[in-house]
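Participant: So, here's a batch of structures to check.
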Structure I
Amino acid sequence: SGKIIELPITSSFREGLTVLEYFISTHGARKGLADTALKTADSGYLTRRLVDVAQDVIVREEDCGTDRGLLVSDIKEGTEMIEPFIER
């Protein structure tokens with residue numbers, strides 16, 4: 001239900017948990033696994049969509065060797081726009 005249990009766990013697994021602390025920790029662990037699975041599903045879907053969109057992209061330039069990235073923008077000559085970025 002997503003409610004926070006107001007009882008802190010004061011023991012560790014090494015020392016040994018009480019029965020109540022054990023059940024509280026298992027609830028948290030199961031919730032964490034479920035949340036992780038849902039987030040993984042979202043990111044997996046996003047990755048699949050990105051692959052679908054980018055499958056026709058072909059890189060035709062040699063690597064320039066930079067590790068800082070490149071600024072890509074509209075192609076302009078003076079103030080005149082030759083080719084907008086969105087059309088490339």
Structure II
Amino acid sequence: MNVAVGAALAASPDFERTTAELHDAMELLLVQAQQDYPSEPGAYWLPRRLGGTAPTVEEAAVLDSEELAERARRKARKKTDPGHA
């Protein structure tokens with residue numbers, strides 16, 4: 001696990017500006033941490049842009065939705081047929 005700590009940010013009265021600056025700083029730290037992490041081509045947990053096979057956000061949403069539908073189907077089936085798992 002890599003932990004990256006950036007320089008302290010000064011909050012300004014402009015909430016949106018401070019939030020944008022924080023976002024930019026965190027994004028830079030994330031990119032640096034990912035670049036410094038040992039490469040494992042094909043790793044299931046690594047984003048494709050870094051050589052892994054993790055699903056995209058869109059693909060993960062489809063997988064999540066399919067899993068929820070399957071759970072709901074099993075739950076409904078269990079209610080109507082308690083002897084069936």
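Nothing in this text is a laboratory measurement; each read-out follows from the coordinates by a stated rule. Predicted model, so just to flag it, every value in this text is computed and none were measured. Cβ atoms are built from the backbone, for glycine too; each structure is taken alone.
Participant: Given 40, 21, 11 as the derived value for semi-axes √(5λ) of the Cα gyration tensor in Å, which of the supplied structures I, II does it correspond to?
Facilitator: It traces back to II.
Participant: Where does the value 70 come from, among I, II, when percent of Cα pairs over 13 Å apart, for residues 13-60 alone is the thing being computed?
Facilitator: I
Participant: Which structure, out of I, II, was distance in nm of label points 7 Å out along Cα→Cβ at positions 45 and 77 calculated from, if the result is 4.7?
Facilitator: Going label by label, the one that fits is I.
Participant: If you don't mind, another one. When helix-only ellipticity at 222 nm (-39500 (n - 2.57) for each DSSP H run of 4 or more, over all residues; to 500) is computed for each of I, II, which one produces -19000?
Facilitator: Checking each candidate, the match is II.
Participant: Upon calculation of relative contact order in percent (Cα under 8 Å, 6 or more apart) from the atomic coordinates, which of the structures I, II produces 14?
Facilitator: Only structure II yields this read-out.
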